[in-house]
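The structures considered in this document are given below.
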Structure 1
Amino acid sequence: MTTSDPVHREPPVRTSTKVTWLLFLAIFLAVYFASLFAPPLLDDVDAAHAQVAQHFAESSDWITPQTNGIRYVEKPPLPWWLVATMYRALGESAFSTHLPNTLAMLSLTALAWFWTLRAWGARAALYAGLGILTSIGPFLFTRFIIPEAILSLLLLGALYAMFLALEDDRPGYIYWTYAALGLATLTKGLIGPVFFAGTAIPYLLVTGLWRRWRSLRLGSGILLYLAIAAPWHILVGLANPDQGNAVGNHPTLGNVHGFFYQYFINEHVLRFFGQRYPHDYNKLPFAVYWPVQLVWIFPWSLFLPAVVATAWKTRPQWLSSIREACGADQFRVRTTLLLGIFAAVILVFFSISTNLEYYTFPAWIPLLILTGAVLANIEEHRDAATVSPKWLTFAHAVFAVVGILVAAALAWGLWDSRNLPFVPDVGTLLAHRALAGYTLAMSHLFDLTGPAFAALRLPSILAAVALLIGPLLAYVLRRRREHLAATVTVAVTFVVFLVAAHIAFARFEPMLSSKQLADTILQKGTPADSLIVLGEQSEASSVIFYTHHFFNKPAFLAHPRCGQNGEGSTLLWGSCYPDAPDIFLSDQRLAESWGAGERKWLFAQDANRDKAEKLLAGHLFPVQTIADKTLWTDRPLADH
């Protein structure tokens, strides 16, 4: 086929850098930046980690992490340092807490765009950026303070710096690799260098680039890595040594281990083998683990069959292309190899190890880049492309069917709840079937009832309209061979869907966050009062965060210090230190102190409601209930 053939060629469509980045920024503002303002900090990991940043921001000790006054040395500090810096600059808020993750997503988009632009061109770079900004997983798992977005940025940056150092013969770039790896270690621990080595070593062996090992500057590079990663680990280890039997002879902990055992052995080695103590985590079943990866990069996972077909059909040329290609072809082929290995290493690792849904976050980025590259190649070179454009048309047909089905389900929910009143507290209206054990990110979708749906009318309408019109329009455009417009329509459809998802997410505030209870305490309490949490501190972490300055003291926790059987697991290790604050209340001590001295405020989730009412019968004065949690006080507010 000659280049003059007018029939089977995609008409050249220039993808302007300016237009591309205006589109990226518009999506970023609509999907990511706007969501920084609501909802407030969530209970569990979000506000619990925010308390660590709060400690750093208000303390001169930036070495030993603390939450609610208790050591929390299980994780490295860089994400908390970043949030603490935001707190000092912008104040303590949900906006400041989530800003580092949000900026990491914008930086990931930029890095993916630069790399993809050189490897595959402007259209592929556009699609890579759109994939990162509009996929479900990256959006969902930047709603709270976890380090995966920052880790993904640092690991991808480390690989890109190494790649440029070798491909462009500019060894000085390699130092950016070691610096990024040092920061990755301060972000997520040893998993950063493990993933890098697991990717780089096979890549160097397959390409033959191991012969240029001197370009890796191993000696000076490792020294740079250690200069960044080692000081905190050494200092926190010295500040938190073993304590012997500091708080009795714990049946599982035995001697109270210090930082080095807790961090390196318990949190790294034993966690991998599922032997970490306490066992407060899970492992996704094999049948769920692999399919759910398609959900996290949806809607772009629709095009993964085309990616797999391309890889399979070109397999005979893989090794020869890697070794013999030159110039732009070599850059492109080796980029494909490096990103493919990177994604595979992470996915396989966590299929063996214990895992949470978002642990595979770093693998989603290379998968989205490779998907964008194959998609652009098929569109721009229909005749020369390895697979037929029909693969893309089929993907759009599937998307249209899924869109129609979801839109129909949403329409049915809207119709069924048409006469029901709007109730702002969605949590009180859920069915609480616990079909997924609430270990999956979207488990509560199974709990939606008619009355609960009435609180979600606006986001449901937005999502239904987007999923009904967008996929069908994209399918029509693809059939008309308006390929660029078809793919951009997929992205725009999901921008509207993610905006609707954020509105729905914010409507779940009373269930996900306890800030309303904190506001009640701030309005009706005094700084001399005390807060008591009946249960794990993470269950009330947002209350503790938002009342921190008001009380200026830790909350009391109604479970034994150095608890048994993992009780109080978030603070278990730190609570065993002899200098831990005296904030742990046995049932007897709680009952004896209730109603005496300063006013007490008691927080409990529904699971502990019966215990509270039995233990403190006759002396509980309900103040407020939202969703599945209640706030009591020990005397009538009229006496206050």
Structure 2
Amino acid sequence: MSDEELPEEAEAPLLGENRQPIVSVLGHVDHGKTSILDHIRSLGQERQASVMAREAGGITQHIGATEVPAELLNETCAKMMGGKKFKSPGLLFIDTPGHHSFTSLRSRGGALADIAILVVDMMEGCQPQTIESMKILRKQRTPFVIAANKVDRLHGWQPKFGRSFIEAFADQRSDAKEYFEERWWKLVGQFSEHGFNIERYDRIKDFTKDIAVVPCSAKEGEGLADLLAVTIGLAERFLEERLRDTLGPAEGTVLEMKDERGLGKTIDVILYRGELNKGDKITLVSQDGPFQTHIKGMFRPRGMSEMRDAGDRWDDFDHVKAAAGIKISGPGLENVLAGTSLRLSNTEEQAQEAEALAWDEAKVSFSMDEEGVVLKADTLGGLEALAWELKKLEVPIRLATIGQINKRDLMTAENAADPLHRVILAFSTGSLNEVADKLSSDDSAVELMDGDIIYHIIERFEKWQEETKRAIEEAQREALVYPGKLLILSDHIFRRSNPAVVGVRVLGGRVHQGQRLMKPDGTSVGRVQSLRTGDEVLKEARQGDEVAVAIQGATVGRGIDEEDILLVDIPESHAKRLRKLEMTAMEEEIYQELITLHRKENHFWGR
């Protein structure tokens, strides 16, 4: 890892005994994150007397986490370590559903994970989520190891269960080694493009300058002992002070809130500092700021139950010590924000400090602008990650909130003065039903950019901005027909036909020579031949103007008359382009009236 990726040094804390490093596994979909975690969970199964009654030293499944104890790590990595023992009591793998969740999992030291494993398919190389994961790791200054997975898929590779990569590579035929080197140098180039120097772990001389890569096969269990040894070795070497920061009031990170059968509203928490007891008072963070509650119960899945599907198989705990994953029940938990902190608040001093820190967490870490785009995300961390990318592009942000897209978001985007800001960028979240229908309609004034990969959202946004700018520029070059509404004034009939000349007041919008007029029931009236005021010929009349209009094809008394309302019609091709342009509130109202009229005849008109 480079100096840039090493975590910032915090103020010197009171240090306790080493806790186990917290490890997050990231990577592109189908590159093997789950397979690696599954293999790690299976390590201790042979040592268990039964699934439901474990021996000491077996794998422990926490909430949202898997703990591998030191005894099992030392046994698995014995060859790699040459008789040495790890200092840590084990490794705690946090089970994040995707790279985007990682952005929101934070502790007071930055990222919740002390170290990460970035999984890359040796055959496919860097893919979109790999790149996104790299950006997140760099931004959060989290050290990481690369697991170059699926070496067993290399042509000619002969895998063998459980052996180290060094042993495996030495045993391969020359053609398999050549193919490995070919894929390896491609990987080196891809990481280099993103500013990372990578090297095989067995060739690194200085771990602060190069990021360690461990080639492996999760399917065959080959090289995974190497991966565990390198991960815990780097954590113990470079993060000792952080791993000993365990004293003081308990602190943890909320993974998610769930409604659990038999338990009610619960939160899944990774406790990274201190100890918790049943009955403790805790401070949590909601969208409205901090709130205090108490721990009614603490639970872990029984036996080898999958933590996300434990059903009602829960073991009750009175006391938990960091680092651990735990499910907590208590009053008022439905308002908690995922990715924020839990803090012990038994004393008045603890409660005051926890509340001050919670207020800081409830606020977004970027400023809002008077004009700009609308942002939404499922977590505070996700929102900040999206905002960070937009600020790099110098895109202003008017509104940024957590949760599903609602009416306020839609109205804010609709009312943006700049057409390039009439957009909602949504990261890993959806829309409320009534808003979703409006956003998905073809004539929506607001563009929605959503998804689970930030830089895909940004790419789409940049493309949309370019296309919209081009449409605006084209519209400015060509005389675009805007909607308008006219009132024929009483006692202002100057000629009844060929052409009819009448005095009108422009009630809204604008009118040009050559435009077609129609009645509010859709009846065609004729075409504007000229506009005059006194002896002056006009090119255009706008809202509030009173002018004489010559209408070719109209006859007063047969089709039009005094005090009639007339609409300035727009061509269908112009209707599509007008959606991207700035219109007054009255023009927007007339535009919608015309759309409704035309769609009585043709449902797809102007879409």
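Derivation of every value follows stated rules applied to the coordinates shown; laboratory data play no part. Please read all numbers here as calculations on a predicted model, not as lab measurements. Cβ atoms are built from the backbone, for glycine too; each structure is taken alone.
If volume of the Cα convex hull per residue in Å³ is calculated from each of 1, 2, which structure is the one that comes out at 161?
The value was obtained from structure 1.
Comparing distance in nm of label points 7 Å out along Cα→Cβ at positions 496 and 520 across 1, 2, which structure shows the greatest value?
1
Given a computed value of 3.5 for distance in nm of label points 7 Å out along Cα→Cβ at positions 88 and 528, which structure among 1, 2 does it belong to?
Working through the options, I get structure 1.
Going by relative contact order in percent (Cα under 8 Å, 6 or more apart), which of structures 1, 2 comes out largest?
1
Name the one structure among 1, 2 that FRET efficiency 1/(1 + (r/R0)^6) of positions 192 and 584 (r between Cβ atoms, R0 = 30 Å, to 0.05) of 0.05 was derived from.
It was calculated from structure 2.
Can you spot which of 1, 2 the value 26.8 was calculated from, given it is mean count of other Cβ atoms within 10 Å over residues 144-151?
The read-out comes from structure 2.
Computing helix-only ellipticity at 222 nm (-39500 (n - 2.57) for each DSSP H run of 4 or more, over all residues; to 500) gives -17500 for which of 1, 2?
Structure 1 accounts for this read-out.
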